[in-house]
1. Given a computed value of 0.90 for FRET efficiency 1/(1 + (r/R0)^6) of positions 158 and 342 (r between Cβ atoms, R0 = 25 Å, to 0.05), which structure among I, II does it belong to?
2. Out of I, II, which structure matches 30 when relative contact order in percent (Cα under 8 Å, 6 or more apart) is calculated?
3. When helix-only ellipticity at 222 nm (-39500 (n - 2.57) for each DSSP H run of 4 or more, over all residues; to 500) is computed for each of I, II, which one produces -24000?
Structure I
Amino acid sequence: MSISLVTSILLVLYMALILFFVIRGALRTKSLEDYAVGTGSSPIVVGLSLAASVTSAATFIINPGFVAMYGWSAFFALSVVMPVGLFLSLIIMTKSFQKIGHTTKALTLAQWIGNRFNNKLHSRIIAFLSLLLITFIVLICVGIVKVLTSALGISELYVLLGLVLFVFGYTMFGGANSMIKNNAIQAVMISIVAVILLFSGYQYFDVGLSGFWEKINAIDPMLTQKYNPESPLFRDFFEVVVCNFIIGIAIVCQPHIITRSLMLRSEKDTNKYLITSILVLILFFSVLIVGLYARLQMPDLMQDGVAVPLDSIVSVYVVNRFTPYLGVIVIFGLLAAGLSTLEGLVQSLSTTITNDIILPLTKKDYSENKKKKINRWVIVALAIVTILMSYDQLVDPNLSVGIFAQNGVYMFFSAAFVPVLFGIFLKHVPSQAPLFATLTSIVVYVAVYYGGLTEYTSGPVRNPAVAGALAILASLFVGGISYLLLKKKIKLSENVA
């Protein structure tokens, strides 16, 4: 059988398995709260779910393309520096967020911030900023479409339509209960494929690690350097280390990541949850080395005389490197990597729009059944927007859909980082301080990225990590100063009284 036929058969079976867990999850979903955080799962299952959700199509499909194009500098930034920041942040923030999250009865990050600081305006701002996360949904859809199109040999548009209709359709009903189970299964699939991909370039190490680097260096000496001044994203220490470390720390503030700990049965499970997720994540982030394998397979990044787009490099590598049957296994691992995060984003973003935008604006006391219906219509609207934006990125990306997604996601969590930080570690925080921090972040990000205020954000390809890092530092400074001044003012007024 051809690879397209085998892929088609297994795709149908995989869809049936997903629907089985969706139906089970839907039967346990009685309210919007059940849809958002579920009814509680084991730490290992939730840990696997988090690992699968963090490492999406970006890690397995898009980011290795950056490594193939720009070499060690990209690998060091995206597979070493950023994960270190992510792990530290995850360890430090999770327990406190979980404890406060259960106390405030928050279903979303926006609601958590609003309840923590008793500030509805701040909650509304974060909720509207959450709409930027649709850029990450687009990235995942584009990545999956690239992989499936290579295997099935059909139009990208048809694959995109089928993908969005299926995933958004079943996400309407299952919610957190089915998502956790799906993610755990997907994490196991991704782990198997991660090992296959890591060992897929064994032949390039026939003369050891030094020989491997010599082969890379022979293609282009810049590919083996810690910094690549010829790239638009990894030019120096500031871009590679400083910005990516700060971004790694702030990544945790995405709704589908920080709220995952609320799905545990109890706080006692937190350590097992963290250990499971971090160990699996280390394996997943290592897969970016495939970008170097792909560059050795295609030294000039050409196939049949045509340049391979950055977003298609991994897809082309998989189809050319593996036998049809092993290739199908890898393809399904890449599919699982994308679906795991896609489900989480659709679920968390639709809940935020319903719970933190629509319901407060309408000011009506809806029944739980009505809330679920509103949430489903929100998902329909998200599906339509996703199709339109994804098709645009398939047809006309600016270097990569990764830049498009980073721009939206980095702007969001740079605005949410300081409020989450203050909410976790500071007591009796004046509500204006975290709000000023968020507003500062928005202004600085827009000025730096769209105003081209730095040399890193003034070329045809602008680096969102630079804008995000500077926005986080500025918001931290303004938020800290505001906290000290406002708290001092409150104390003075209390003494006068």
Structure II
Amino acid sequence: MSAPGPLLLGLDVGTYSSKGVLVTPAGELVAQQVVTHTLSMPAPGHVEQDADGVWWADAQQLIRALLQGVDPARVAGVACSAIGPTVLPLDSHGRPLRPGILYGVDTRAQAQIDALNRELGEARLFAHSGMALTSQATGPKIRWLREHEPGVWARTHTLTTASSYLTYRLTGRHVMDHHTAAHCMPLYDPRTRQWSPAFSAAVLGDRDLSRLPDLAWSDERAGEVTPEAGALTGLRPGTPVAVGTVDALAESLSVGVRAPGDLMLMYGSTTFFVLVQAAATPDPRVWSVGGAFPGQVNLAAGMGTTGSLTRWMADEFARDLPTEQAYDALFAAARDLPPGAQGLLCLPYFSGERTPINDPQARGVIAGLTLSHTRAHLFRAALEGVAFGIRHNLEAFAALGADVRRVVAVGGGTKGRLWLQIVSDVTGVPQETAEVTLGASYGDAFLAGRAAGLLSAADLPGWVRPAPTVVPDAAAKAEYDRLYPLYRELYTGTRPVVHALAR
């Protein structure tokens, strides 16, 4: 336990697990906790989680565990992040009316995307939002809710997202950060940074924006812990709570990504990119959004299935191994194979794909299989397929003129460094790493310090202790340069077939 003094509590609810930390205002870790949970996939393309049974239950469990042996009065601030953007309808009492509809891995609203593009015009929508409508956008999912669940819609009083729901349960206030709100297109205007009625009728059925939360920056104070939340969590009522944000933005803060040209590469259940920019460079292939701090702009991108793919492979192809050993064994076996997995190529589009192809009907493909291939080859091919997808995104960034000066890697997939090395070899890009890789919850603790008035944005670099940089291997890169065009061709060549199968 650290010497007596104020503590900051950060909490992140991810796709498959939730994490919490207690740190000092200097960034020193005092305690950490993790709980796991599952997803619900009730229909093809539908990916959901229960707001109270997963998000809020995890939050309560983590907070109580972190406060064991700690005087709650020492907690000077709290901040939450979570998967997003999600869609969660609440009734007039703030109670969830259905499970939350998840971010871009949920592809149910393609018909609504097509309808909005047809009715409003793709060019007009892009000019308004600075982004194209994709499975990441919440507007089409809100329209899906209105069209497919009219009973739920009739009772919907508030539309929120996962991080905002946690902040609401702690403070009683509905508030959303600008980064997340940008994905609520076409309801958000990035120029005015306000909700816009311009296209609201096509999404909400009317021009009434009262269902939407207040807007603020991630590091602003949303409110204070209510007596009810204090009784459920053990936090002291009156403790400041930050607005919070999506997990990827909090994760970028956790490794000091804050200056223009800084790019976070997050190795999680999905792979996410957050680039801090001096000025926005909107492009239909990626997402132009607000940052964590007032006035900041980010370019963001995200793949659909990366860590989720390795988890699937471990679950399906390593059933003979205890869960805790499966990953270690698969990574160790993959490390012994040469670049190219001895003739295999993998398209990692097992949940469709987000950026830069934005194709919800894309599907996973493993090409080149022979009877000599083993599960180690399949696993190596999956790691390499994700790396090729990362290269594809980085090339899209370069094509639109985005200035990437340094890449910082973070997330569970960085452990063991094999995946990092493969990505650097495929992309030719060095990746910086940090000694403390606690993830989004650590970034949330920094936001908590901002909301509590204990930290400034300039304090963030002091929280990050650098670890060795991963540099490309020239020989491996030469082999991957030969394979990358085949990876791109594999998608275009199989697209008609997998689209037909998806239908």
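Laboratory data are not the source of any read-out in this text; all were calculated from the coordinates shown. None of these values were measured; they are calculated from a predicted model. Cβ atoms are built from the backbone, for glycine too; each structure is taken alone.
1. Checking each candidate, the match is I.
2. Answer for the origin of the read-out: I.
3. I
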